[in-house]
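These notes open a run of structures that come right after.
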Structure P
């Protein structure tokens, strides 16, 4: 029953669609977050490099070089990035306190960075784990134009950047998960709401199948579901009318069959117990024969009615004497009237009353 429920099927369809959208959105946001965050980080490092370059140029102009170490330490604390200064030959001549002091006096091993700043360009590079720093680094170089220095390099650890990214990812995953749960709840409620009319019609159909033809479903909307509910009620009303017609038909057939059977039984009983003398038995035997023929005609009539429902019957019109039918019925009812002590008198307006039917 659980697997066949239309609510579950619709809910699972919603959840599959939502899951696909969430996964797709999560992947896209991940790429966007990473690209945007790396771009922002590079831009911040470039801006800070520009400030340090200004401070270096100012220090050379004023001769106050001692403040460079302080400026570099402030940048390192603020940005979480190490700072390297290289001369025209690409040799590291100054490093911020957080950088490995053993780098001093070594040539920066990335020719594309050194060549880029020597040409006056702002450059950037993501190094691998086998770099001279011992860990992957994001390096941004900014050119200098004063003294023997050719450029300043800001170095930020990629693992630290990934830690910041992971925090963003966790926040994004939490938001997506919360949105997923809320959407799942809304989908479940929506699925139940949309399938509730179908469930009502299913329960009503079972009651109608059990014989309760008065059962109807409530029409709650004007959409396709409402139209379906209205059609269902029309069907139920038609079935109720058919059932009423069937019961009336059975009652009428029972009555029509009971009359000739009662007459036949009455005449035969009267003959057997001697109530009808032998000289009159022929007359009543003819009545019994006519009543048995009438039963046959009733049976054929039932078959004809069945054909009429299928529009396969052809009516046979004829002329007959209505007075004769009345006389025959009076004769048939004679045993029942005698049993009740009743007597019937018939008066006709004419000898024959011909009708066409």
Structure Q
């Protein structure tokens, strides 16, 4: 079983990350290694609960824990600040104390909202991540970013709050829809773009979901290793960690503008990566041919590479001003020098001007 250790020197935090097929089937015994309390609140959504909720609860109860399952509606709309009071009330009714535990069983939305509940309830209780989507397994479950969305934008309220443990079972990916699997591939491709040319090139040879699944443990371990290396050097997202936001600044704006309905996170990020690279390449800041290679790989993994209605960009771009990475009046944008090598540049909305003038249409 691949096992990584995430170590954050700045906050003196360390936690294990385990990757193993079938790991969900012995979640109880894994938790006994790190948690000696009595009560566990499992936060999940209706879709995940249908597939894995009862199994997880049974395993935890068999390990001797008292378990309460909080089941939320699926989708990004659930990751809203107004969802929190009901979660807090459920935790209070269950009698959860600071010596107890929250388990986030689900994708990125559940991981973010359950983690934020753990960070803020009673000023902080322990939690673990059990990610059930490819996106969460390769990215959002690692690194301690938790939070919720506001109507004005995505992830505008949150905290840096690390789990005690991350348990990754690749077998749960078998129940994902093709769209949800493709969502995760957007993040996998992102890692290849910013840090690992070899990963990018190997993904070129994996032309289907089935082929990716044959290499899934290697894919997950590679991405998690890259993520932990970056997080360990820059926990609070003020320097190197910003590279992980490649495509996200525009992607988040697209998601928010369409009220998290028309484009999923992975789809928004895919479009964001392409548009930023197209602009940077046109300005000769990115190696020629990079955009073409990126578009090819994204399409190969069933991801969009352009907005259906480019005329909407004039209304989408103002959302970027609210981006949490807007520091001291400057917007930090991640661009590629070439595949596998990224850097930060400081700019403003003029960087995206061509999107509203038709200069980047394909």
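None of the figures in this text is laboratory data; all of them are computed from the coordinates on show. For clarity, every value in this text was computed on a predicted model and none was experimentally measured. Cβ atoms are built from the backbone, for glycine too; each structure is taken alone.
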Worksheet item: Given that helix-only ellipticity at 222 nm (-39500 (n - 2.57) for each DSSP H run of 4 or more, over all residues; to 500), derived from a single structure, equals -11500, which label among P, Q identifies that structure?
Response: Q
Practice prompt. Check the numbers for distance in nm of label points 7 Å out along Cα→Cβ at positions 249 and 273 across P, Q and tell me which is largest.
Written response: P
Worksheet item: Out of P, Q, which structure matches 26.8 when mean count of other Cβ atoms within 10 Å over residues 137-144 is calculated?
Response: Q
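Quick one: relative contact order in percent (Cα under 8 Å, 6 or more apart) came out at 15 when computed from one of P, Q, so which one is it?
On the way: P: 12; Q: 15.
The correct label is Q.
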Discussion item. With mean count of other Cβ atoms within 10 Å over residues 33-40 coming out at 15.6, pick the structure among P, Q it was computed from.
Written reply: Q
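When percent of Cα pairs over 27 Å apart is compared over structures P, Q, which one is greatest? The partial results should precede the final answer.
On the way: P: 73; Q: 44.
Structure P gives the largest value of percent of Cα pairs over 27 Å apart among P, Q.
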